[in-house]
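Next up: the structures, one after another.
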Structure I
């Protein structure tokens, strides 16, 4: 447990899909033990497909309010995990004068997938599952039990 950061920020391009998914997963696994937030380079409403695939695993992100780096109320993070190249650039700029680790987890943007509804949902599920796996590896839950 001591390896967990005190505060973590997930960042992507629009704070509507990848970073809210990561924030939701992290909060599901670690509850209130860590301060967890997410932002985007630009803000856009929660992607309905992202909300749907998260709901499939019992995590709701429907009430997530997207925000940008400029709208952060607190910038005291131990780690910023960026999920898109654009967010990586913004995080590096933001942390230029602060002691904060920035990790880049290149994460596919499933919103660019074309096809029928099920094909698109499958792309979102893959991203959700990839984020879950990566978060569980990087920020393991003590005793293997998730805090819900």
Structure II
């Protein structure tokens, strides 16, 4: 698509794959547009849809909104941690009490959490860092 140097993508398993989970289509669209020049982006509008996608494809990074109808992003990320420990998890939230945030960071072993509104530069930077952390985690075993 672009003339940019590809980010280490020698084989399919090393593709920089990202899963975005948010019930707001407008946010999925904006975040996807910001990330697609650098990553292969897949989107899901619910935790249930994201669970299904995790069974079909491997992702280096998952970015999930905290509050969504039909299951919150935090519970989804905790499940994802158990099944896919190398996949890096990022939580996006509009508001969370400090004690809940600390518990969430520990339970889901979050790579980062982002408070809304999230700038496009910030989401790209965090996902790039998370993809590098994934690769280091896999290399370390």
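Any read-out appearing in this document is the output of simple, stated calculations on the displayed coordinates, not a laboratory observation. These figures come from a predicted structure and were not determined experimentally. Cβ atoms are built from the backbone, for glycine too; each structure is taken alone.
When distance in nm of label points 7 Å out along Cα→Cβ at positions 30 and 70 is computed for each of I, II, which one produces 2.3? Source structure for this number: II.
Given a computed value of 21 for relative contact order in percent (Cα under 8 Å, 6 or more apart), which structure among I, II does it belong to? Attributed to the structure labelled II. Here helix-only ellipticity at 222 nm (-39500 (n - 2.57) for each DSSP H run of 4 or more, over all residues; to 500) was derived from just one of the structures I, II, and that gives -14500; the source is II.
When Rg and Dmax of the Cα atoms in Å, for residues 22-61 alone is computed across structures I, II, the figure 10.4, 27 traces back to II.
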